[in-house]
1. Just checking, which of 1, 2 has the largest value of volume of the Cα convex hull per residue in Å³?
2. Please state which of the structures 1, 2 yields 70, 15, 8 when semi-axes √(5λ) of the Cα gyration tensor in Å, for residues 56-167 alone is computed from it.
3. Say we calculate mean count of other Cβ atoms within 10 Å over residues 136-143 for every structure; which of 1, 2 gives the highest result?
4. Looking at structures 1, 2, which one was helix-only ellipticity at 222 nm (-39500 (n - 2.57) for each DSSP H run of 4 or more, over all residues; to 500) calculated from, given that it came out as -29500?
5. Upon calculation of relative contact order in percent (Cα under 8 Å, 6 or more apart) from the atomic coordinates, which of the structures 1, 2 produces 31?
6. Work out which structure the value 14.0 belongs to, where mean count of other Cβ atoms within 10 Å over residues 96-103 was derived from one of 1, 2.
Structure 1
Amino acid sequence: MNREDAKLVLKLQEVDLQIKRFETRVKRIREELKKLREELEALLKEKEDLLRKKEELERLRKELRQEIEEAEEQLRRTEERLMQVTRDTEYKALLREKAKLEDKILKKSYELEELEKELERLTKKIEELVPKIERKIKDLEEEIEELELEERSLLERLKEAEKEREEVKRGVPEELLRFYEEGKEHFEGLVLVPVEEEACSGCGIKIPSLLLSKMIKEESIEHCPTCGRFIYYKL
């Protein structure tokens, strides 16, 4: 590999590493967004359930009040009829009807009292919890918005990096490109690495002195005898 080709491979490698960083970050953002959206959905449901429960209790309260009013009206009419009847059988039937209505009013009034207690407890709970839930919702929505903005920015940068990769790749000789592409996964993206402190910076093993001398003198690109990466002393 000559120095010009090495510079192209190094550039391609840098772009690929950048692409990998972008892709990794996008993946993490999407995982975080999924988690945050699930949290947001749960909070929205919690708030909705509380408010729906209150609406349901208010509806039941209205129905109970209406039932009590209707029973009280029936009781009033029954008591009026009791004042007017003369036959004993009709009088006794009206008394039974009166007793049933009074019992119904008593039971429904007790149900209404218990329901109003439950509604009062729920209202206090809503007054305490809903503002907290809404603050959490607002925080989550802001966090989601920030991550979505970052994701869009990264996708744009990723698109540009992929375009740059294609441009750089066109200048790399086919055989060299094939070696690079095959070694990219094996070498975790680092196919061409510098010699640092007389050692391959890819595997960390010291370069034999004769090979190192040749690289320094000829400024050549060689293979690391240990890991097989391309190594250079300086470019």
Structure 2
Amino acid sequence: MTTTSSDTGRPALASGTFTIGGDLPVHRLGFGAMRITGKGIWGPPRDKAEAIAVLRRTIDLGIDLIDTADSYGPRVSEELIAEALHPYPAGLVIATKAGLERPGPDQWTPNGRPEYLRKCCEGSLKRLKLDRIDLYQLHRIDPKVPAEDQFGTMRDLVQEGKVRHVGLSEVSVAEIERARSIVPVVTVQNRYNLVDRESEKVLDHCEQQAIGFIPWFPLATGKLADAGGPLARAAQRLGA
């Protein structure tokens, strides 16, 4: 890919593109909006104005995919995105998730009951000020609820026009295929970075099936970017 002078101030434009679900082109460098909330991904950020500024800066940098979840805060991340960016610029894709409850800071409990997933969807639509969610991801598969019921609810939300595309998070290859027997799956979001490659088989499967793979913690919460870390060594080796 050739980097033009107009790309230098908007680095996301030089990251290449991927089309989600066949109709949502985005650049490969996106923004994860989990950490614009308070400590423990709980409550509002310490500096709300700074969080708003960060969100607006993402657009300036050419980012056109923002990933969030109703459980970030909870609800805080979605509310900040709408406050900072609505009305949304053309081409911006907002991906959000459902299926995790938050008893407290740093606590996450799967809830895949169909009525809960529906409640989450309605709440996200309202908070994000959207008529339809472009990419709605099942945050976790709840082991206490039949998986078919969870995937079926996501399918129903698509059929009802509330969701455009469905994604999954923290799943195996077998779970991906189980879901695909019920609803088209266009993305998978698993933990993956240079020091955590447990999802390598999932990544390979997604590539084979043209499913978008969205890594979470791609920089291992910043540890990979430390001086002398793997990224620094790779950059030195490449003369970057």
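Bear in mind these aren't lab numbers, they're just calculated from the coordinates by the rules spelled out. Here the structure is a predicted model, which means the values were calculated and not measured. Cβ atoms are built from the backbone, for glycine too; each structure is taken alone.
1. Details: 1: 209; 2: 140.
Across 1, 2, volume of the Cα convex hull per residue in Å³ peaks for 1.
2. On the way: 1: 70, 15, 8; 2: 24, 16, 11.
Matching structure: 1.
3. Numbers: 1: 13.9; 2: 22.0.
Once mean count of other Cβ atoms within 10 Å over residues 136-143 is tallied for 1, 2, the winner is 2.
4. Numbers: 1: -29500; 2: -9500.
Traced to structure 1.
5. On the way: 1: 31; 2: 12.
Only one of 1, 2 returns 31 for relative contact order in percent (Cα under 8 Å, 6 or more apart), namely 1.
6. Details: 1: 14.0; 2: 21.9.
The value was obtained from structure 1.
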